[in-house]
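Every number in this text was worked out from the coordinates using simple rules, so none of it is lab data. Model, not experiment: these values are computed from the prediction. Cβ atoms are built from the backbone, for glycine too; each structure is taken alone.
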Structure P
Amino acid sequence: MKMKHLFSRRNHPVFYLASAVIALVVAGTFFFSPIYAQDATSGFPVHRYNLQRTGQVPYTGPTDDNLKWAISGAGEIWSSPVVGQDGTIYVGVTDGNLLAVNPKGKVAWAFKIAEEIFGAPAIGPDNMVYFGSADGRFYAVKPDGKLKWKFQAKDAIHSSPCVDSKGIVYFGSYDGKLYALRSSDGKIQWGYQTDGPIMTSSPAIGADGTVYIGSWDKHLYAVSPGGARKWMFETENKVDSTPAIGDDVVCISDVNGKIYAVNMDGTLKWGFDLGCRSHSSPALAKDGTIYIGTQDGDLCAIKKDGGLKWKFKTGKSITAVPTVDANGVVYVGSWDGKVYAVNSDGSLKWSATIGESLLSSPAIDAKGTLYIGCVDWRLYAFGQK
């Protein structure tokens, strides 16, 4: 396959699901750890909030479906937004723009590149914004919207980056490599090669600096801060999901819809079969409950011992990752065009109808505002005005 054929939304893993959903419609069928380094006291600086990628925030989310504002870009928003400590929201657009939006919904600046942006950006401790694109380029952009440096990988980057306490930026690429770059100048420190593409799986970092990431070679990898493999855990199928690190396990799911709780030594603690495919990723609540979406449209809650707690049904597939607020309320978007707030007992708190598919995962800031992107070209903000 020619490399250029990979640089398209048609080759994004979730696009295959989109095609299947459209075909069905036409046919008429249808464990928590402390946070550190990149984590903020008021923002949402990285996809899934913290370096462990738990998806758990210390803020209370919106109490109802009040829409504060919505702004239009010039392309679909598959990217999940992140929020700086000053309240600036950053999000990627498929027209090749990285947008910086102020808390009132006004675009502060747009950084334009040649190719689509699918993955969520990340804000480093230095306030630089890092992101990758479909042409395999990785960018560091200053808070004023000017380029600091760029790096060329060998294939598309849909993985969302993160930055450790030593200023090393990590991300995965379709070329199968986990990259470690120096945030100061973009120089590569090392690259760990897996045996398959790293599609949408993003690196998670443990308390000891170990980096965890999934690959289409059907493995979860644990890599030392120096780039050496500590262990790899074999899954039953390809891994699109991003690991979530708890107190004593790393949670990962494969595209078949099986969730694995993996001990810190790389052995299996337990596995749970969701009963259908999943392109979502697990989120972890304070009590150890795992939340994940499925292709059947279920938001599933899994107990910390691996048993099913409950399922909440939406109208279509959930490929986004849930976000859990300080009260245990779970927020997620669905392909049915709705944003859902679900209580920890599985009951609906509220929902808001946008009308178009939501692939973006929600971000929540310290003021209780929820931000989410949509394929209708808009970025939405829910919360009190």
Structure Q
Amino acid sequence: MKARLLNLRRTLSALVALTTFAALMGFAGFPGAGLVHSAANLSPIKIGAAGPYSGDLSKIGLDGLNAIRMAVEEANAAGGVRGRKIEIVEADDAGDSSKAILVAEKLAMDRAVLGVVGPMNSSTVEAALPTYQRAGLAIISQSATKPSLTETGYKVMHRICPRDDAQGPASAEFVVEVLKAKSVYIIDDKTAYGQGLSDEVEAALKASGIKTVRSQITLEDRDFSPILTRVKVAKPDLLYLGLANPAQAASIIKQAAGLGISVKLMGGDGLKEKDQLIAGSAGLAEGMYVTTIGRAITEVPEAAEFIRKFEGKFGAMSVFSGQTYEAARILIDAMRRASADPSKLTRALVMEALGKTAGYKGILGFPISFDSKGDVIGAGIYVYQAKGDDFVLVR
């Protein structure tokens, strides 16, 4: 009798162990398998894509959106997030601060959205950050460079681009040490990006004893003859364009040539667009210098496969296509690290995992980590020059 009871207990123990294992593995055919859902049966994880998908900046924005689509498509083909599929919620802010707030509210209300790639512009990030912070919804911007975005205590904020207070002084150093300019005329567009970067450039130039003159336009302006007339009178050694829109920069360059202005040109990372700046200026941007927040993606060996796939599917890349793709992949990587159980993923866990990103190796040519503020560690500033129909590395 005792032997029978002992054998029965052993059999029951074995069944319990097998059932528990089946439940953990998600095998529906075993009793108790419903205790833990198969990842394939869970609703998709959503990633927000916030950017200027219409309006003056739509070329850059839409190319970035295509990069996000590519990253998500590849991730889903590789099993998504521990077997759970990923969906994109596309949210167009048109590069407008007021619309960026509405976009943030829309994404915040969708509880399935666990992270956001973007916004792209400093002004839209600045406007939307309070909403994302209240929702505990982590964002990772590919191109918002205003320093204060990571100085105000918003835990949701992350970016993979260096700040203006790195790019501005580097630009000024190049102007002083390489171009030997003694006077610089600066035009900015009053945006958080353009004005913020120009502020940093101007401060660094003045600290080096360089004479500066400053004027402003708006993104809506099309006739630049009043400001360019002042530029012609000032006769600067260099005209610095702190603008967010490369097509607008091309218009200024063409109008300047029409007024007989011949001056060295320089601008920030947002202007490094072959189609809109070089072709858009009908070649008049020849010789212009632009700074970039990292090496050109075409020069990074690790990016070769991405470039081949992207251009084969969507055509020529914009300046932030590679950075957007990287931002999306870093966010997906954080989601995979956030929880071993895909059914238990939360915004808080994703934000924590994103902040702990360290030494991520992707296609940008340097390992990406974040400091305690959400700023990228390890990126550099590069100077390129427009030559022919492309940009070449100078420094």
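So helix-only ellipticity at 222 nm (-39500 (n - 2.57) for each DSSP H run of 4 or more, over all residues; to 500), computed for just one structure, reads -13500; which one of P, Q is that? This figure was derived from Q.
Quick one: Cα extents along the principal axes in Å came out at 110, 39, 34 when computed from one of P, Q, so which one is it? Here the read-out was taken from Q. Between structures P, Q, the calculation of distance in nm of label points 7 Å out along Cα→Cβ at positions 53 and 85 yields its largest number for P. A value of 1.9 for distance in nm of label points 7 Å out along Cα→Cβ at positions 301 and 333, calculated from one of P, Q, originates in structure Q.
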